[in-house]
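Listed next: structures, encoded as structure tokens.
Nothing in this text is a laboratory measurement; each read-out follows from the coordinates by a stated rule. Computed from a prediction, not measured in an experiment: that's the story for all the values here. Cβ atoms are built from the backbone, for glycine too; each structure is taken alone.
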Structure P
């Protein structure tokens with residue numbers, strides 16, 4: 001294996017340009033050498049050492065990379081990832097890894113058979129607020145936990161031309177933000193006993209879901225994940241309740257905003273949240289600010305490189321992603337049939 005690892009990106013939309021490419025270029029064990037763009041040479045203009053190809057097959061025929069990052073619309077994730085694995089390439093797929101859980105199972109089997117790394121870009125595991133929540137749960141300061149509420153709300157009342165809002169497979173907010181929020185709960189608490197969901201199209205003329213409210217049951221603990229496009233008031237990013245106290249956090253992780261304005265993910269201050277944005281812990285006799293752990297999406301690609309070069313343990317596995325997809329499938333079924341879906345019916349591994 002070459003060091004650094006020759007890396008290519010398939011699709012160069014906003015997420016690839018603003019997030020994937022910068023993260024790849026600051027990882028010392030990765031070398032961004034190629035991109036697949038159908039009509040433009042945008043990546044090549046930003047990174048002069050990159051070669052542009054017009055199709056995935058053309059990239060594979062050139063044998064120009066060892067790791068391929070797929071950032072295309074969701075409906076292309078599965079066939080493109082299969083094509084890359086069959087060609088002997090390591091693969092990272094933007095979330096969700098596939099639309100259907102059975103497709104992800106096929107990818108997992110093929111990657112294991114080929115001895116290749118295959119992962120999904122669940123970058124929000126490395127949001128500072130979520131890493132802070134993990135720290136708080138481990139510390140046990142709130143006592144026995146009884147309730148988690150996780151929001152990802154926005155105010156976007158107007159429909160756009162983005163493919164996520166079109167009548168295409170894998171569209172909508174549940175596959176988009178739901179993938180992240182469910183993955184976070186899965187990391188915190190494991191697999192739920194049952195799921196109950198409400199998924200809607202709230203905006204006028206919407207053809208893709210733009211609201212979800214999903215309940216995950218853990219016996220004495222209830223988790224609720226929700227997101228909407230018509231929320232024009234501050235809602236807590238996280239609300240965690242325990243028998244000894246509570247934690248409340250407003251505001252999103254600072255990394256996405258930094259990427260959008262073109263900041264490079266470098267240095268010790270990357271992902272550090274201003275003190276005034278820290279969440280608060282409410283205990284029986286005091287209320288205090290709880291310092292936010294710095295967020296760091298760089299961890300993801302560092303681990304991918306380490307898994308390829310040194311066979312280190314992969315942090316984000318396809319097996320985990322399959323569980324997330326099964327829970328998304330169960331959520332859609334629950335919303336459609338207006339009933340609870342148990343673990344025995346939904347599987348989620």
Structure Q
């Protein structure tokens with residue numbers, strides 16, 4: 001396992017981060033603790049959560065992921081681990097989270113941080129992320145910006161001031177962004193510099209073989225502002241393993257939760273997946289290891305967030321750190337990408 005500096009922070013994070021959004025729904029507390037123990041034994045020091053997890057979000061499971069992690073975390077050597085979580089933003093129809101307002105304002109941020117600290121059973125959060133922007137942006141497979149959907153928003157300068165106070169209080173160490181745009185990366189960074197406020201050190205966005213949008217304007221913003229990518233959905237909800245090519249297996253998110261993963265039902269997704277599976281076979285790799293190794297190889301990726309519902313899946317995902325792609329494999333991947341460019345943005 002390699003460890004990478006997270007932008008301008010003093011955090012060195014493992015190149016694989018353990019995602020936890022299945023804890024509390026698809027995974028029991030015992031299974032969650034098995035995964036955490038196994039991942040840490042394999043060198044993972046970076047754990048990512050969110051207050052609204054597990055996914056899909058429901059009132060009756062709200063906060064369970066952090067609760068499960070907290071029961072495990074209280075028995076660990078805290079300073080050896082980097083724990084990240086997120087505050088839910090407005091506009092996602094989660095009325096059970098702070099009565100559904102969820103603006104990134106002082107009241108909500110303070111309550112969200114305090115509640116997460118309590119559930120996680122820790123005194124501080126290493127990386128605290130805005131799960132999605134407070135302002136309107138098209139999200140989660142929606143890519144057309146519509147000015148008619150503009151809403152009242154908390155100014156970015158005010159948001160940064162609120163998080164600065166939380167950092168001064170010792171409750172969080174660093175701020176991160178998630179599901180953010182290139183404009184957002186640049187504006188958060190430039191506002192922080194202008195006002196002498198803490199800068200966001202990371203951006204957590206989707207990135208995988210079916211969605212390489214980050215390669216373009218996001219990559220430039222990431223480079224110029226020194227904000228590293230924490231890549232989520234590197235297996236595209238499991239589609240890149242090839243398991244959905246011949247139907248829907250039992251006990252997966254796509255089969256369990258109606259309407260989940262709609263971005264992966266778009267045209268050319270199945271064709272692209274089938275082509276990447278053939279590339280993996282050609283080079284004696286599993287499709288999962290090819291997909292994960294590709295994401296890990298990108299210069300702008302600081303850590304790749306993996307999730308699993310079984311230890312067998314977790315083991316295969318972690319084994320991907322030993323896979324180094326050569327120029328022939330990259331050429332084959334790019335040839336598929338040229339035919340099926342970003343079918344699931």
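Values computed for the structure shown
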quantity: Highest-scoring label, criterion being mean count of other Cβ atoms within 10 Å over residues 50-57, among P, Q; calculated: Q
quantity: Highest-scoring label, criterion being distance in nm of label points 7 Å out along Cα→Cβ at positions 242 and 306, among P, Q; calculated: P
quantity: Percent of Cα pairs over 31 Å apart derived as 34 - corresponding label from P, Q; calculated: P
quantity: For mean count of other Cβ atoms within 10 Å over residues 154-161 computed as 11.5, the structure of P, Q it came from; calculated: P
quantity: Structure responsible for 0.90, with FRET efficiency 1/(1 + (r/R0)^6) of positions 26 and 218 (r between Cβ atoms, R0 = 41 Å, to 0.05) calculated and labels P, Q on offer; calculated: Q
quantity: Among P, Q, structure where helix-only ellipticity at 222 nm (-39500 (n - 2.57) for each DSSP H run of 4 or more, over all residues; to 500) as derived comes to -9000; calculated: P
quantity: Read-out FRET efficiency 1/(1 + (r/R0)^6) of positions 282 and 298 (r between Cβ atoms, R0 = 35 Å, to 0.05), computed value 0.95, structure in P, Q; calculated: Q
